[in-house]
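The data blocks that follow each hold one structure.
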Structure 1
Amino acid sequence: MQTKYLFYLLFFSTWFATAAAVAEQLDDEGAAKPIEQMVVVVKGEAAVPIDHIIAVVNGECITRQELDEVLSMSIKQLQKQGIEPPPRDVLEGQVMEREILTRVQLQLANDIGMNVGDTELEKALNRIANSNQMTKEDFFELLGKEGISYDKFREEIRNEMLLVRLKDREVINRIKISEGEIDNFLYNQEQSAENADEYQLSHIMIRIPDLASPDRIEDRRKRAEEALVRLKNGDDFAQVAAEFSDAADALEGGKLGWRPAAQLPTKFSDKLKPILQNELTPIIQSSSGFHILKLLDRRGGDGASKTVVIDQTHVRHILIKVSQLTSENDAKVRVIRLKERLDNGADFEELAKIHSEDPSGDKGGDLDWISPGDTVPEFEKAMNKLQPGDISGPVQSTFGWHLIQVIERRTKDVSNERQRQEATKTIRARKSDTAYQEWLQQLRDRAYVEYRTEDI
C-alpha cells in the first residue's frame with residue numbers, strides 16, 4: 001500500500017486528525033513555555049522539557065506531547081496534499097480546537113455508557129486490512145514501518161466508531177421528516193431539472209458560537225471577509241481553508257467532494273446555480289456560521305424516474321445474542337440444539353416465541369418481506385441460499401447466532417418506495433449537516449476548557 005493511501009486511512013473521517021503516531025517533535029517557536037507547568041529532567045547542566053499540561057477539557061488533560069504528535073501528523077497530511085501549512089501558531093490553534101471537540105464528544109459517549117466492544121473493533125480492523133488486500137498482520141506491520149503505534153491506531157479506530165455512533169444517536173436519528181416534506185421534495189424534483197445537478201465543492205466555514213453577541217457575530221463576519229479577500233487576491237483555497245476554516249475538513253483543503261444539489265441547503269444551491277467552474281460564492285450566512293464555497297466542477301444528474309424491480313424474501317429467524325452472560329460458544333450451542341429440535345419436527349414459530357432474543361420473537365420470528373440490503377451481509381448471504389421452507393444451520397452475524405427460515409419469495413416493483421426512500425435520505429442529509437454543526441457548537445460551548453499555555 002502506498003504511503004499516500006496510508007495517510008488517507010488515518011484521516012478518512014471528520015475527526016481522524018486525532019490519530020497520532022510517535023512523530024518527531026517540532027522546533028520550539030513563539031512564546032516560552034511556563035516552567036511551573038513542565039516536568040523536567042536534568043541532563044548535565046541543561047534542563048530538558050519532557051511534557052506538560054497545556055489544556056484541561058472538563059477535567060481531562062491535553063499534554064504538549066499529545067498536541068505535538070497530532071500537529072506533526074497534520075503538517076504531514078497537508079504536505080502530502082501539496083498544501084502549504086499555515087503559520088505554526090494558527091495551525092496549532094486549529095488542531096487544539098479539534099482535539100477539544102473530539103475530547104468532549106468522547107466524554108459524552110462515556111457518560112451515556114456508549115462503547116465499542118473488542119469483537120466489533122477487530123471486525124472493523126479486519127475490514128480495513130481487507131479493503132487494502134492485506135492481512136491484518138501485514139497491515140499493522142506496515143503501520144509500524146511508518147512509525148505508527150498499533151495500540152494507538154487501534155484505539156483511534158475505536159474512538160472513530162464511537163464518534164460515528166454518537167453522531168447517529170444524538171443528531172441523525174433525531175431528525176424528523178414528515179410525509180408532507182417528502183411529497184414537496186418529490187414535486188420540486190419533478191419541476192426543476194437543476195435539482196438533479198451535482199456539484200464538486202470546497203468550502204470554508206467560520207463558526208458562530210452558540211448565543212453569540214452581535215459584536216461576536218460581526219467579528220466572525222470580518223474573519224470570513226478577510227478569507228474571501230485572500231481568495232480573490234489569488235491565494236490558494238486549500239491554504240486559506242487550513243488557516244481560516246473551523247470545519248472538520250479544513251486540513252483537507254476544505255474539500256467536500258461531489259454533492260447532489262438536492263442535498264445542499266437551498267441558500268447554498270441558489271448561490272451555486274449562476275456561477276461558473278472555479279468561481280467563488282459570496283459569503284453565505286447560516287445558523288452555524290459564515291460559509292464560502294468554491295465550485296470545482298458541475299455535472300448533470302439523471303433526474304428521470306426509473307422502474308425498480310427487486311426480489312423480496314419473506315423470512316423469519318431465531319436469534320441468540322452473545323452477552324456477558326452468554327459466551328459466543330454457548331450461544332452457538334443453544335442454536336445447534338434448537339436446530340436439532342426443528343429437524344425433529346418442532347414448530348419454528350413456537351420455538352422463536354420462546355427462545356428468540358430478537359423483538360421479532362413475539363411474532364414467531366417473522367421479519368415480514370425484506371429487500372436486498374435490509375439485513376447484515378452474513379444473514380442475507382445465508383438467506384439467499386435457502387429455498388422456501390428450508391431452515392439454515394447456525395449463522396453468525398454481529399447480532400449473535402441465527403436460525404433462518406425462508407417462507408416465500410416474490411418480485412415487486414418498488415419504484416415509488418425507492419423514490420420516497422431516496423427523498424428521505426436526501427432531506428435527512430440536507431438537515432443533518434446543519435444539525436450536526438449546531439450540536440457540536442452547543443457541546444463545545446458547554447464544555448469547561450482551561451488553557452495552560454500562552455501559545456494557544
Structure 2
Amino acid sequence: MFTHGEILSVLEMLRSEHLDLRTVTLGINLLDCASDDLGRFRERIYDRITSTARNLVAVCDQVGEKYGIPVVNKRISVSPIAVVAAPFGPEEMVAIAGTLDRAARDINVDFLGGFSALVEKGTARGDRALIDALPEALASTERVCASVNVATTRAGINMDAVLLMGRQIKAASGLTADRDGIGCAKLGVFANIPEDVPFMAGAYLGVGERDEVINVGVSGPGVVKKAIDRLLKDDPDADLGRITELIKRTAYKVTRAGELIGREVAEVLGIPFGVVDLSLAPTPNVGDSVGEIFQSLGLRGIGVPGTTAALAMLNDAVKKGGAFASSHVGGLSGAFIPVSEDLNISRSVENGCLSLEKLEAMTSVCSVGLDMVAVPGDTTAETLAAIIADEMAIGVINRKTTAARLIPVPGKKAGERASFGGLLGESVIMQVNNAAGDTPFIRRGGLIPAPIHSLTN
C-alpha cells in the first residue's frame with residue numbers, strides 16, 4: 001500500500017500537476033461470435049460488447065471519484081476483426097465497423113479499437129477485405145480505431161502491405177477532407193504491435209489473451225516536469241544522474257496510483273486485471289506536455305541537438321520506475337511524442353525547431369513512433385508508404401514497437417494548420433521531403449527479410 005509520504009505526493013500531483021489515469025481499456029474476445037451470416041455476426045458482436053461493457057463507464061467514474069483520480073477515457077479493445085470476420089468482403093467489413101461504432105456509442109465509451117489486421121508475413125483474405133474497407137469504415141464511424149501490423153523483428157517488413165497502407169491512408173484522408181483528414185487520426189500502422197495496448201489507435205485484444213481483461217494506461221508528463229522543476233530550484237547544478245533517479249521515483253508513484261484504480265475497476269466489474277501501460281501520454285493542455293519536460297531539462301525546445309539523448313534518458317527512466325512499481329507492465333510503456341496531441345511539440349514544429357527527420361530519429365529511442373503527424377495534402381501514397389517503411393525499419397532492427405499515424409491534410413500545405421479537436425489537438429503541417437515525388441523503391445514490393453538477430457531462440 002501507499003506510505004504517508006507517497007499519499008501526500010500523489011495528492012499534490014492531483015491538485016496541480018495534471019495527474020490522471022489516461023485510459024481504462026476493457027478487452028473483449030469476439031472469436032466465439034464468428035459466423036458466416038453477416039446479420040447474425042453483427043448481432044452477436046453487438047450483444048457481446050454491450051453486455052460485457054455495460055457498466056464500464058459508470059464504474060470508472062465511481063472509482064475515479066472515490067480516489068480523486070479521474071479516468072479521462074474509457075475504451076474497448078476487441079479481437080482483430082480481420083480474423084473474427086474473415087469470411088466477409090470489404091462492404092461487409094464497413095457494415096461491421098458501423099456495428100462496432102453503434103455499440104461504442106450505446107455504452108458511451110470514447111473509442112473502440114480492434115478493427116485490425118496482422119499482415120507482417122502475408123495478407124490473408126480477411127486481412128485484405130478489412131484493409132480495403134478502411135477508408136470508408138473510418139470515414140463513416142466516429143469511435144472505431146484501426147491498426148495494421150505490417151512488420152515484426154521475427155518476420156521482417158511486408159512491403160506490399162506498406163504500399164497498400166500508404167494508398168489507404170491517402171483514400172481515408174480524401175473521404176474526410178472536410179474535417180482535415182481526421183479519418184487517418186484513427187489509424188496506426190505498426191511494427192511489433194503488442195497484444196495488450198490500452199492506447200489508441202493500436203489497441204486490440206490478442207488471441208493469447210483472456211476472454212475479458214482490464215488494461216490501464218497511465219499518464220503524467222506534467223507530474224514529471226514539476227518534479228524536475230522542484231529539484232532544479234533546490235539544486236540548480238543537479239546532474240543528469242540525479243534527474244534520472246527523480247524521474248524513476250516519480251514514474252513509480254504514478255504507476256502505483258494507476259494500478260490501484262485499474263485493479264479496483266477490474267474487481268468491481270468482476271473482470272481480471274491485465275497490465276499497466278506506464279506511458280507518458282500528453283494532451284493539448286498547457287502543463288501536460290512531454291515537450292515541456294525537455295525545456296525543464298535545459299533544452300531550448302524539442303528538436304534541438306540533445307533532444308534524442310534527453311528522450312532516451314526519459315524513456316528509460318520511466319520504464320525502470322514503472323517496472324519497479326508493478327509486476328504487470330505491458331503495452332507500449334515509455335514516452336509518447338504525438339505531434340498534434342502535445343502543445344509544446346506542436347509549437348516546436350511551428351517555430352521550425354522540429355523537423356520530420358528529427359522526429360524520426362527520436363522514435364528510435366521512445367515509445368510508438370511518428371504519431372499524429374499532419375503532412376501536406378499533396379503527399380503521394382508512395383511517399384507516405386516510404387515514411388512508414390522507414391519507421392517500420394527502426395522497429396524491426398531495434399526489436400521495439402514503432403508505428404506511424406500520418407495525416408495528409410487535403411488542400412493544405414506545409415506551414416498551414418490542421419485541427420482535429422478534443423484529445424487529438426491541432427498542429428502545423430510538417431514539411432515532407434519529396435512529398436509529391438515518385439518513389440520506385442516502394443513499388444518493388446516483396447518482403448524485406450528479418451534481421452539476423454531474429455534467429456535468436
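The figures follow:
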item	result
Origin of the derived value 19, 22, 42, 17, 1 (P(r) over Cα pairs in 10 Å bins from 0, in percent, for residues 159-206 alone; candidates 1, 2)	1
Identity of the structure behind 19, 47, 29, 5, 0 (criterion: P(r) over Cα pairs in 20 Å bins from 0, in percent, calculated), options 1, 2	1
Highest-scoring label, criterion being percent of Cα pairs over 33 Å apart, for residues 127-350 alone, among 1, 2	1
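Computed from the coordinates by the stated procedures, all read-outs in this text should not be read as laboratory data. Computed from a predicted structure; not experimentally measured.
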